[in-house]
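Below you'll find the structures, each written out as structure tokens.
Please treat every number below as a calculation from the coordinates, not as lab data. These numbers come from a predicted model, not from an experiment.
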Structure P
């Protein structure tokens, strides 16, 4: 009995050491359910809440009130706020967190559709008072930004690359303008500089795809790949199209009784055409 208690205590001590390395709120909440000891440790340790990361597993449930409650656990020491596709968070909720946590240096809110340019500019203005520096701002997927909004943000974040979007030099719209990974483009004036609507790019490595480049279709729908990336990515067992890394979670994995066999998957289009049973035989033209 005594040995079991000592072993259990040792396991908890190891888990306590792991807590600071957990990446997202989902991971923290998962550990929260392991034992009462861990639950109390997570609740009482302010340092664990200085980086709040809300990803799609929880983002649909996040409201202004819940966000405020989570942020309050840092006792005003929040440094990183990452909200990915949190569709219920508003300007008011974000501003409440910002005003209570003036030490934030990284604010990442892509795809938060209830946020507005004016609300984000107000938060940035608040975070850059008293010589405090906001180092990173990601706002891709927040609608309504114009070049005038970006100009206002650049007054507060002058460092190159601090903001993930900019004014596309080709269409004059506010979008992400990725750096091209092609060596010939790096060594000269970049004629391929532009957003994804103006310049065709490999969704995986971001190299520009000119008329002399062999282009392959991805399973993501509308995305394209260069031949080099297409060759190395796992492909659907039926249509032979790969998902890019960012959409790999859409793969419908196929279980195989042979442990030595290579992992197989179906893209969503093939999976739903096949019906609920992924092993149903079917024939169709791609």
Structure Q
């Protein structure tokens, strides 16, 4: 049987914690190793629910509020969740979250990790990804996907159930990303933002300037900057840097490519400058980041 615990003592709750030895047995599969769930649950009417992690968590966390309200603090940012809000929190960042005293939340939640987890989420490693209001299509899909994962773990943590849940999680993250893209594209100027992001990914191995992207799209830098900020909530240059540093972290974690070559692969001719940018993004130099793993 699965490890279904009642730690918080909420009625009709579900809580699954995958034992480390089980995960160790299954992540030989490259598909599971890329993305897998470590903890999963549902807490209804979670009165007095409070979690504080000074050092953050080892993996990413998703909280999906289906009723009531609550608050999430990640680093210096505060997010207020209500019905159909969703937040994805990065690992290693101090966070606190708690239910409203007057209207305690109902939440689905999970923790996940994996070699490609950062790529699935595709946000800054130092920031939360907050969706204040999911669309009706996203709500239905996300609730269905959470229940598919919960039902899969009820009989036990078999290889097939862990594999299946990893794939459902991948679909969930893709569905959420696609919903964001649809909302962005419907915004005036959103199609330019989509094209800009596509251009950035296609030229990730080159030095990319704001003017390069604007010239490619045939629009002014000021118009691109304004629309990009409206849709992505980031400047073009900050977005480029984040994408490059995430790609760099992947090289450092999963390859033996020398740091100087990693810099060159991402369009940095000066490896010292690359190291400074990387340290600003992750809080560690590339060398220390690799040695810490």
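Of the structures P, Q, report the one carrying the highest value of volume of the Cα convex hull per residue in Å³. Please report the intermediate quantities before stating the final value.
Values: P: 207; Q: 135.
Structure P gives the largest value of volume of the Cα convex hull per residue in Å³ among P, Q.
For relative contact order in percent (Cα under 8 Å, 6 or more apart), the calculated result is 15, so let me know which of P, Q that is.
On the way: P: 8; Q: 15.
Only one of P, Q returns 15 for relative contact order in percent (Cα under 8 Å, 6 or more apart), namely Q.
Assign the value -9000, calculated as helix-only ellipticity at 222 nm (-39500 (n - 2.57) for each DSSP H run of 4 or more, over all residues; to 500), to the correct structure from P, Q.
Working: P: -9000; Q: -15000.
Answer by label: P.
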